[in-house]
Structure I
Amino acid sequence: MKKDIYILAIESSCDETAAAVIKNGREVCSNVIFSQIELHKLYGGVVPEIASRKHIEKINQVIREALREASMQLTDVDAIAVTYGPGLVGALLVGVAEAKAIAYAAQKPLVGVNHIEGHIAANYIEHSELEPPFLCLVVSGGHTHLVRVADYNSFEIIGKTRDDAAGEAFDKVARAIGLGYPGGPKIDQLAKEGDKEAISFPRAKVEGNAYDFSFSGLKSSVLNYLNQCEMKQIPVNTADVAASFQYAVVDVLTTHALCAVREMGIDKLAVAGGVASNSSLRESLKAACEQEGIEFYYPSPVYCTDNAAMIGVAGYYAYQSGLCHSWDLNAVPNLKIGQRG
């Protein structure tokens, strides 16, 4: 009888302190998240030093709670997985140091996980039928990538943003129209009250790679529109601005993803990352995939934002392939997809 594999996972790359226990790479036994959003709202964004200190305060607590919810002891788990990049270096170091200490004390293998690969792996949690190869659109505050997932531990970036990530553009536009932090969910909500065709914002095309993205010009166009309205004393309908901006972003993301799927002959598309919880993006990708006869996969919102369950899933497949780390594992804030270190 095949032995079940349990992974204790730790995530601390930004402003969520999280721990989870994953069984056989697909089953979530526990998933505990302490969010710092309310704390960072005071500053309009994440303050790295504050995030690091809060991780130190909370990390033991969330790990104990994750083990308790899974009805397990450290002796019951087979390996310790931890995010070691990309992310905020101070925040990453808290999780890495904790994971190394636990793995050493409990004599368990240590598995470093790429945070973005973890986001991709979140799709395996609720879609037991999903297996590589497939294409994944990764959209978050720091990253916008089109990734060909050749195997569980094999990734190829075929397109990426040349400047702002989609989530970064959402946050900056939200701040400009007075919505505050976090911008993505607030624009998504406000856009439901606006006319997405009220304002024509640009869709950038990037020379050299049809799959690459650029959102800096779109962001600047929104800011210019707001400045012109202010100078001319024209009232601004913020719902229309939010809807029109979001429509432009979603249009570009959908167009690029579907173009890549068609041209590469792939029949499965997944979406991952914090912006993957955007309702307009989900609806757009789902409709486009249905029209093209492409299988579409997306995680529930709790697995779109930063969490340890996705790290446990990615850690499971790395562990099964023998991709473990030694005690010199360090935080790598600019870790690339597919990079092993």
Structure II
Amino acid sequence: MERPSPPFEKTVVIAPKRLDQALDFSRVLEDLSVWDTSLLFQSLEENSILTPILVAKINHMEGDFLVIDGFKRLRWALKKRLTEVPVLNTGTMTRRQVLLLLLSRYSGHLKTCATKALFLNHLSEAGFPKDLLMDLAMKGLGLQPFGGLLEKYLRVSTLPKEVLRFCHEKDLSLKRCLNLTHQPRRLLEKIIRLRNRVSISASLLLELTDNISDILKRDEITAEEFFEKEEIKQIFSREMDINQRTRLFRKTVKQMRYPLLTRLQGELQDIQKDYFKNSPFMVRWDETLENKKVTISASVSDLSQLSDIVDAISSAKTKEGIKKILSRF
């Protein structure tokens, strides 16, 4: 990767309040549990700041010095209420030089769609022009420099913080992250906050948000009102294994979204009990009821069992049961 070569000057000591932290991306990474300050802060407590904070003036920008490296050291200094900190002034730098330095500093931590989205948004909000983001930042992150792709990543960056943390932890693809941006924010937040009570996978999160979002629109209710429904409250008020609660929550949401389908499935199960409970074969159907087809299967361990199976399949009771099942499609 191309690296900047700014004109370094001597170390000076100035007040922390004169340092602009607009480029500090370490806080974002810390929110994702990617950036740990504990060991550094412990070292600073014992040794204070040994390495100067790197600052610069960016051309066409007004104001005090802009920090380009040493954000955590500065944060510690502010926390300790120090009146002076050592800084190394690089002089005036172009936006391109600063961006190259930031890429060299953070690129090793930007491996997921979520972290790349947040970094690009951070640069955009810091005032870096779109053409520089595409020409330098996106290439530095291993992305194709297309405006449409940049907009997609910026859209992902608008997801709630808890959801972005989930996307990062599960290393969700851009496509999956984008799918989440079309869901109600409050609903996403409510589901993600259930992670200690429901086993949320990437696919289940997408399924739940899609199903519940449809319910919210149909019933004209909010996410908060959905979780206040009695059948949902009962799931989370009862003591049960997390996997059991996950299965029950998923099943209940499906039933609420597809009440007619749920009723028909109940009727089909009753037919199966009435007509095929003691039969030597299994009867299955398409649970979505989209395909009018019944599957009959059997297992044999002895040839003598074949005649029993043939007799059972050709019986009037079986024919009547199959007829009743097909009538529900």
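Throughout, read-outs are computed from the coordinates displayed, never taken from laboratory work. In this text, all values refer to a predicted model and were calculated from it rather than measured experimentally. Cβ atoms are built from the backbone, for glycine too; each structure is taken alone.
Comparing distance in nm of label points 7 Å out along Cα→Cβ at positions 84 and 316 across I, II, which is largest? By distance in nm of label points 7 Å out along Cα→Cβ at positions 84 and 316, the leading structure of I, II is II.
With relative contact order in percent (Cα under 8 Å, 6 or more apart) coming out at 25, pick the structure among I, II it was computed from. For relative contact order in percent (Cα under 8 Å, 6 or more apart), the value 25 is produced by structure I.
As an exercise: helix-only ellipticity at 222 nm (-39500 (n - 2.57) for each DSSP H run of 4 or more, over all residues; to 500), calculated from one structure in I, II, equals -13500. Which structure is it? If you can, show how the numbers build up before the last one.
On the way: I: -13500; II: -15500.
Matching structure: I.
Consider the structures I, II: one of them gives 6, 26, 32, 23, 10, 2, 0, 0 for P(r) over Cα pairs in 10 Å bins from 0, in percent as calculated from the coordinates. Say which. Among I, II, the structure yielding 6, 26, 32, 23, 10, 2, 0, 0 for P(r) over Cα pairs in 10 Å bins from 0, in percent is I.
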